[in-house]
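Below: a set of structures, written as structure tokens.
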Structure 1
Amino acid sequence: MSVALTETTKYIIFPLLAPALGAFIALRTKPSSQIKSLIRHIAAGLVFAAATIELLPSLFRDKQPLATIIGFALGVGLLLAINVLLGGHYHGDRDESADHQHTDTTTNSGLRIMLAAISIDVAVDGLLIGIGFATGVIEGRLLTLALSVEALFLGLSIVASCRERKQTTVRSFFMAASPGLILAVFALLGASVLGSLHGAMHQAVVAFGLAALLYLVTEELLVEAHESPDEPIEVTGFFAGFLFILALALI
């Protein structure tokens with residue numbers, strides 16, 4: 001078993017259970033839009049820091065310009081293609097505010113589309129964790145932390161969408177918790193496959209991961225975070241998340 005797969009196995013429990021924890025919190029309480037925006041900002045800061053502090057420097061250590069350009073371009077292209085194919089559901093319609101803007105999302109069909117989009121989303125997140133551990137143990141741990149917070153928020157959002165569609169409590173919980181399993185499977189798959197890569201192929205994969213993380217921050221988390229007017233405390237959450245990862249990396 002490779003080091004990447006071994007380390008992924010150790011830490012996969014956190015993103016596996018994070019959506020279930022988010023679902024549990026959402027079912028016991030109803031977080032305000034300000035709280036959800038704050039969590040989005042924190043998650044964005046964590047992910048952005050993990051991408052720029054951990055993945056980006058590795059591209060400069062082992063310079064492979066062509067592989068880096070190709071991997072980065074493929075990452076952006078794939079996520080844009082997924083977004084287009086799913087009609088914007090890839091990063092939208094995760095809470096009540098989006099539901100009121102799309103009439104089809106009030107139906108079971110809209111719920112299935114949203115869950116299909118989320119399944120692809122968390123599969124990519126899982127691969128990113130695998131990429132992180134394939135890059136290094138520290139990189140993998142920090143990415144796991146960042147994406148676990150994002151997964152927790154995902155659980156909150158799915159429950160909110162299920163409530164809009166009058167789903168039962170049990171059904172809402174299992175719908176919200178199930179992405180954690182998909183994320184874990186793809187993280188282990190990514191670590192097992194990517195952990196053995198070297199040279200240009202490894203650089204291309206890291207560049208792909210960097211592009212995917214930047215897309216996650218700019219086109220998902222921050223877009224959703226700005227659906228309601230920002231308060232200073234919410235904006236501060238982004239920098240607090242970034243500083244937390246920076247501090248861990250320095251320690």
Structure 2
Amino acid sequence: MKIIETYEKIKKDFLRQDGIAGIFLIGKGAKVSKEEFDSLNDIDLLVVYDNDHVFMRKVELIEGKMFDISYISMTAIRELIDKKVPRWITIIGNSKSEGIFNTKLEEMIHETIDLYNDGTAKLTKDQIEVERFLISSKFEDILNRKDNEPEAMFLIDLLLKKITLTYFNFKRLWPCPDKKLLSVLKRVDEKAYDYCNKVILERDLDKRIELLREFVLYILEPYGGMCSTIEKREFPVGL
């Protein structure tokens with residue numbers, strides 16, 4: 001049996017159930033044609049119930065293909081939208097409807113897509129200042145640990161992720177799963193991706209630090225550059 005036939009059978013089984021408000025393809029499956037399903041590592045489905053169904057998830061190997069199925073209620077989706085939970089705004093904003101059977105759910109999906117397309121809230125001047133300081137101080141931590149290469153290398157990897165997420169915030173892009181960070185960065189900014197890629201591939205510590213410095217400057221210079229001090233201001237707890 002072809003994967004597309006397996007998928008259609010699974011979808012029909014859901015459609016026979018009571019209380020189904022909608023079915024959506026999410027993840028990479030929402031971006032490809034059904035004929036391209038064979039190229040996917042897995043097929044992600046979001047099944048929405050019109051009752052207070054608790055959030056559940058099942059990952060199952062069916063006919064040689066992994067199916068990752070999440071189950072959620074309309075009530076939960078409403079709460080996630082109201083709280084603007086980034087992960088779910090991204091998931092729903094990039095979903096593909098395989099059937100919506102509830103008007104309220106349809107309205108919520110359109111609302112979420114609009115939220116996703118509008119981007120995240122613009123950072124305030126103070127928030128930008130905090131991000132500049134945090135990245136600069138973490139870069140300084142790496143310089144102070146050059147005599148401990150494993151630790152310095154580890155901190156570089158951590159800062160790479162931090163820089164990428166900060167770039168997303170600066171550009172008002174909703175965050176994506178870690179496994180997609182590089183591919184999204186490449187799509188939205190080829191130069192930023194090249195900087196990041198060079199740091200990842202470089203194994204010499206000194207060269208890696210200099211490449212990282214270039215990446216940091218590329219991201220921060222439009223917003224004032226690096227800064228090693230910060231005036232008294234509201235600050236995220238724990239950072």
Structure 3
Amino acid sequence: MFDLRGEIALVTGGARGLGFGIAEGLAEAGSDVIIVSRNSEEANEAAKRIEEKYEVRAFSFACDVSNYEAVRELLERVEREFGRLDTVVNAAGINKRYPAEEFPIEEFKSVIEVNLLGTYYVCREAFRLLRKSENPTIINVASLTVTEVTTFNISAYAASKGGVASLTKALAKEWGKYGIRVNAIAPGWYKTKMTEPVFSDKERVEFMLKRIPLGRTGVPEDLKGVAVFLASRESAYMTGQIVFVDGGWTAN
């Protein structure tokens with residue numbers, strides 16, 4: 001069960017944070033992994049770490065997912081070099097924090113362009129490659145903000161992740177006829193580079209810990225299991241779902 005040997009996964013934002021945690025999980029289950037990041041050095045280093053730790057092949061590509069032409073060129077190159085994709089993970093994401101009434105328009109747009117448009121661009125261009133797979137899956141990374149805006153000054157981020165959740169359901173509905181399953185993971189509070197501003201606030205962290213039934217915040221490794229499940233044939237009858245991996249936050 002949960003065997004991904006012989007498969008190929010592409011992970012955007014896979015060089016660090018939650019994306020790297022997911023990439024590790026897929027590699028541990030036997031999948032070859034393509035790490036995509038805006039930072040080529042970080043992507044190379046992440047691929048090297050995965051190859052050294054797991055008995056799989058790992059590759060790295062630099063790409064800004066907010067640039068449609070760059071995404072198109074990336075997937076054309078993947079098609080030339082690999083011929084197909086079995087799993088696509090959209091974990092690339094950014095956040096900007098401003099009061100909604102003062103949010104710089106260009107900054108707001110940048111969050112939407114990376115988090116929402118970037119996810120769509122990758123899904124769109126990966127479609128033809130996924131159709132060649134016997135187990136085609138897309139895993140998008142959503143957020144707790146799908147159901148609850150958990151902090152202030154994140155209107156752009158909340159809007160983008162709400163869009164990712166709706167896009168996930170729309171693609172699941174349209175692409176089910178091709179056998180392509182599309183689901184999303186909605187992480188809770190995880191300490192990553194992107195959430196450093198929140199985790200530097202001790203009172204905020206104490207509030208989080210009191211509300212989370214499991215009594216701790218998440219680490220990227222906590223996403224390994226659900227990612228492997230969603231990528232594997234064991235979830236063959238599951239699509240259009242948003243899976244919360246939040247230590248129980250949404251249940252409290």
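Every number here is computed from the coordinates shown, using simple stated rules; none is lab data. As the structure is a computational prediction, the values presented were derived from the model and not from experiment. Cβ atoms are built from the backbone, for glycine too; each structure is taken alone.
Structures 1, 2, 3 were shown, and P(r) over Cα pairs in 10 Å bins from 0, in percent, for residues 135-198 alone at 19, 39, 24, 14, 3 was computed from 1. One of 1, 2, 3 was used to compute distance in nm of label points 7 Å out along Cα→Cβ at positions 79 and 231, and the result was 2.3. Which label is that? Label of the source structure: 3.
Work out the source of -16500 here, i.e. which of 1, 2, 3 gives that when helix-only ellipticity at 222 nm (-39500 (n - 2.57) for each DSSP H run of 4 or more, over all residues; to 500) is computed. Label of the originating structure: 2. Can you tell which of 1, 2, 3 yields 21 when relative contact order in percent (Cα under 8 Å, 6 or more apart) is derived from it? The structure behind it is 3.
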